[in-house]
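Next up, some structures in structure tokens.
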Structure I
Amino acid sequence: MSRGVWVRFILVLGLLVGCAALAVNVKPNLGLDLKGGAQFVFQAEGTEQTPATAENVDKTLSVLNQRVNALGVAESNVIRQGEDRILVELPGVTSDKEAQDAEDKIGTTAKLTIHEVIASAASLDAKPTKKDDTVIADEDGAPLEIGPTVIQGDAVTGASAVQRQNSVEWVVAIDFDGKGGDTWADITGKAACNPSGDPKRRIAIVLDGEVISSPQVNEGVGCDVGIRGGSTDITGSFAPTEAKDLAALIEGGSLPLELTAISDRLVGPSLGAAAIDASIEAGIIGLILTGLFIIVVYRLVGFAATLALASYALLAYAMLVGLGSTLTLPGLAGFVLAIGMAIDANVLVFERAREEYAAYPSAGLRRALAVGFNKAWSAIIDSNVTTLLAAGLLFFLGSGPIKGFGVTLTIGVVASMISALIIARVLCDLAVANKPVAERPGLSGLGHLGKVRTWLDRKSPQIVQKRKVWLSISAAALVLAVTGIATQGLQLGVEFTGGRQLDYSVSKDISVDTAREAVAAAGFPEAVVQTADTADFTVRVGQISNDEEQQIEDELSKVGGDVSKVDDQTIGSSLGKELRNNALIAFGVAFLAQLLYLAIRFKWTFGVSAVVAMAHDVILVVGLFAWLQKPIDGIFLAAVMTIIGLSVNDTVVVFDRIRERWWASKPDDEFMDIANTANVETIPRTVNTGLGSMFILGALALLGGDSLQDFAIALLVGLVVGTFSSVFVATPLLTYMQPKWPMSRVKKEKVERAPEDSGAVV
């Protein structure tokens, strides 16, 4: 066994020890659905100039969203209730003091204005010299006469708390838009024409009617020249937290409407402790079953891959807490997808290594494994890059749960690549480098092609030649799905439709899980049920009648005794118009980015085939949920994004083998025959990867509880449909396009094989 293998093993061990230390010492940030948090209700107060209409309240929502993001509260919810109320939910805010601080920062009017200073005033009661002037106290309490507003807060394009070079003082740096920057240059140039110490040389910056800074224009600024560049610093002997809070308020902008807090309370997690525990239990059982399956199929290297898969969970968790990301239920979907990709990478390598050993058994297991990693490299990179492209675009273009999914998916993919390509490789090298294993290749799991591949090679099924049959089946399934959507409609969840928020108190002491079961028994399993400090339970449900609300009360009374309704409010949709538009844009751009990447790496016909297959998979799953009358909510949205990732991952693996065989083919070889051979060769990988992922999803469906059941079902169906579409939709479509727009047989890039004794991928 070479020294290099042991060195890599020690490095990997050090990495895992560091991740373990991080995981033990840093607590994760959990979203409202997993941990609970603070919930505020604000009343919007209008004026004659700006009435509290739904349109103006929605503008206020946008400002509040920016403020919450600037304050660093991830996965928050900002929802309009009725015409003129706003609900704000902040995960992780679990103490009264934290809640009060957050309420103060969010609800502050934050009206920023900039004024020229006219003169010092005798007192705060002194009459200003001009009608439009105002006498106000400066930051030190001294009376100051200031002129009318010259720059409004909406001219500010950005604000941040910074420390300038060679200074320990914190300042708030603000940037102006073009017009604001020009005005700033004009007023500072005018002020600079006054002598040092003259009040007219000062500029007053006012926030909510109070001067927060009124500095003199520096001596170096020229008269009638002013401060150019469209930016300035607000000074005021700020503490770091004060500077950051002020920057957050300015960055968020001024509120179109004034807000009055009418309710604040702490709520429990929407999933409940039992559901979370069941989900963790299901995940552990699923991983164990997946590991056992991989060991049975791939023996010793399968055992090494299972250890690497366990390390994936540690890596992903350590990266999550290390980056301070917030984990929510949609975020868990990203990790599920990444687990599937980690399994897939190992299976790809092992199948390639089996082929290599079958072709050159005398070269040994280590060489076969090295070549297996080398040949699988292209497919692994392509499938992971397309997923990372989608994750990145979902993060930058999406919002709310869409953005959270993008973050955790990115973390999961990076962790899965480290697990599969570094940790698994080191462990597999150690496994096959032993002499007893080398002498008994059957123990390694690489000494034979496997029963499925052997059977396929013997039968040589002509899958692609029956492309009309497969595409006809897919077309019929699409018609059935679209019919379900058109006739049954989509059962949109409360996130999309809005609904009612009902607060109940009960006479008996019951758990939130018991209350949730009662609400489900009333006919509303999709309702969100949480504990609250102002009532025993709060229930958020879709649009329901008073009779249906009475059914909820009746079911609660069966388990909770006397039931009293504390509050009943109409709520807006958390996945409102802006969020839905952002989600659709993110999906669309992600599809186009994947198409472009596949067009560059393969050919545009490959990209089109892959995207059509993805759309096919999504429509079928949506159609199934329409027929089953399952809710289309935020959890389903996460499932759809996961299905897209699984689909493109499967398709890229098949396409990579088609491309490889096409470049190595003879001039008289037919593309359809090559595509069929590639399809058959990748079926063992498809079957083994699919079964490995199904163990995890099956455990979630059976043990994860109502909260995760629909999510797991959607993924299970998506996994089956995605596997089908890669072989029976994407590839047949490609064979139809190839004769008209042929892919060149000239290899675009040179992929060198690693030296036999190295283990490196080059």
Structure II
Amino acid sequence: MKYIFVIAIVLSLFVQSKAQVVSIAAARLSATGSTVTVRGIVSNGSEFGSSLRYIQDGTAGVALYGSTLSSINRGDSIEVTGTISPYQNLMEISVASKTVVSIGNTVHPPVVLTIPSAYVEQYEGQLVQINTVDFTSTGTFNANATKIISDGSNTGDVRLNSGYVGNLLGTIIPTGTVGLVGIMGQYIANYQIQPRDLSDIIQIGNPPVLTTILQQTNITTTGFTVGFTTQNLGNTIIQYGLTNALGSEVSSTSFTTNHTVNLTGLTPATLYYIKGISINAAGTDTSFSYIQVMGTQSLSSQTITSYFNRPIDSSFASSPSNYAHYLNSISADTLKAYISRATSTIDFAIYNLDNVNGIVDALNLAASQGVTVRVVCDEGVSSTIYNSFISSIQKIKSPASNLPYGIMHNKFLIIDANSPNPNAPIVWTGSMNLTDEQINVDAQNIIIFQDQTMARGYTLEFNEMIIGQKFGPDKTDNTPHEYVLQGTRVEQYFSPSDGLNTKIKNALLTANTSVHFILYSFTRTEQAYPIADNYQSHPDYFAQGIMQDTAASSSVYNALVSPMTTADLKINQFSWLMHHKYAIVDADDLFSDPMVITGSANWSGAGFTKNDENDIMVHSANIANQYLQEFAQRFKDVGGIAMVGINDVITNSHFELSVFPNPSADYLMLNFFSEKPANTIIELINLEGKIIKHYDEGMTSGNHSVEINTSGISSGIYFLKVKSGSLLKSEKIVVIK
């Protein structure tokens, strides 16, 4: 009897333990703060980030959140215990413990619904499917961005969350009717379908399916290359013209998934409307891109000039000819000088301004002298300033800030975009608002492009606001993104239409040696994590940065401070603002892709999803070095010691190289040792990244001496790269005449 009693107790405890597992439907009825245990099959893997999973059990679905979920995959059957913790009205279980019951199970099939029936609480957390819908917007899928689908009568939200890392990122939004699968989520009052990957976009028929937007490369004054990829084989057709009507066509009958076409015979500094088409081999199904705008290279001087309104540290200059420009209390005078040069048009988009420094007076004077002046400003600009523009100036304020719209936060000026003189057009942009405090006190950067193609590209964005009266999320991706200025690649993106958040994240991930940044508002971990993760992927990498404060960005600070340490991550301690919004990638690594990311956009949710913003990425070692000089002084101001790179340039400890004389006048002698026979490449590269000298030959193992003639090379700083087999060594070289 004693043994029977013990067995009965054990069975009772087992039954009680199993009774703790409740259905997901029952768990969803539990009060906030309750502890529940549920079991179900996981509907998603890491697409939504490492900490977010959804499970279903046949009764309902629910979101799970927790740091222990990173190893959980789609199809895993798991049992979890946690606390009911709704997030912005999304029912979530904050997971305290988990057990994997089995793996490789079939995910619960999606419930096939219509738009009106799908977007309800009953299906939150479950896979749903809606057939025959069209996306109402064009462009690409980006994290932290909402798109709209329509069945002709009803609409619904489709969203990738801020932590999304799946293969939908950067792919083209379908331009035809599709079926859509996704997990129903919720944010505040809005239900949202969350597709997991490309397979959740159900194509009708067997079309090639474009997986990228059109890519522009090889830009010249008379043509460029257009490329795109497709999921399935198809031919290649590019239609183009000076308007949305297109009118011209180039095609290739080869069936491929990697499509390229060269457009030739085009006009300099001209914007073309481009559409990509691919038809499958059977001729039964066709895929289209949306129409994108691309420009040819201009005949302008194509100069790029950066200015800073606070002192710089010229000791970080790469050469005496590359000192950064410090505008010592003359930023306003510089802007007014540009305004005074205008002969035909001025388009001016500004978040805030006053007339303490005479900016309004300068615009009024230009308008009174016959220049067509147009102004777009934020709704918050004072009525006194807004009304002080003379009557001949066309002006408009943005709508009042209201979900989903934020503010008109642009800061750009376009001068003489369509002048017959290609050296007249100017684009002025950067971080500076035009109030007295912003101009003369807060730390700011300005960057100016003398380029007609860029001026015309910016004008398209300006017209969308002042003529189309579209702001924020209502705008479309309707401007060029690629420019070439004197061989320098410049990327241009407007927010929120152009997926700026993803572009910045991808740019940061290209860093091999360093990232330097100063950001007024930095609240998005999707940009913080790449800066931090680079420490794991690149052993010689480091980052340094300044944040204005941590009041609204503690999660970003916490993500960065561990790898960077407080020696390299500083907080502004002055009453004046670090109003910059820039990052420098690989500032002194010419074998990477030195670039500057700057503009009006703070790295915040509003900056990427609600506000009107403009940002540029300049792929230039010289411009990166000028921004580095500014960064070095600001970093010194807050008590830091700026670094350029751990080894200045790429090195390999197993490759011995000696170079003399250095500095050099007429020749360089290289001595190095090869462990085995290998093809050896020797290059002398200038600060713009151009190869001045190139040697390429097979060499035996042992010691080698190579002489390089520098007699015909101008004075300055160069980089010498020697690559022998898998070994790489670089040295900084000074040539003096």
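Of the structures I, II, report the one carrying the highest value of percent of Cα pairs over 16 Å apart, for residues 506-609 alone. Walk me through the numbers on the way to the answer.
Numbers: I: 67; II: 54.
That would be structure I.
On Rg/Rh (Cα atoms, Kirkwood Rh), which of the structures labelled I, II is highest?
Numbers: I: 1.05; II: 1.01.
Sorting by Rg/Rh (Cα atoms, Kirkwood Rh) in descending order puts I first.
With helix-only ellipticity at 222 nm (-39500 (n - 2.57) for each DSSP H run of 4 or more, over all residues; to 500) derived from the coordinates and found to be -19000, which of I, II does the value describe? Comparing all candidates, it corresponds to I. So if we calculate distance in nm of label points 7 Å out along Cα→Cβ at positions 162 and 226 for every structure here (I, II), which label has the highest result? The maximum falls on structure II.
Consider the structures I, II: one of them gives 8 for relative contact order in percent (Cα under 8 Å, 6 or more apart) as calculated from the coordinates. Say which.
Working: I: 16; II: 8.
Clearly, the read-out refers to II.
Source structure of the calculated read-out (distance in nm of label points 7 Å out along Cα→Cβ at positions 26 and 362, 7.2) within I, II: II.
Where a number appears in this text, it was derived from the coordinates with a stated rule and is not lab data. Just so you know, these numbers come straight off a predicted model, no measurement behind them. Cβ atoms are built from the backbone, for glycine too; each structure is taken alone.
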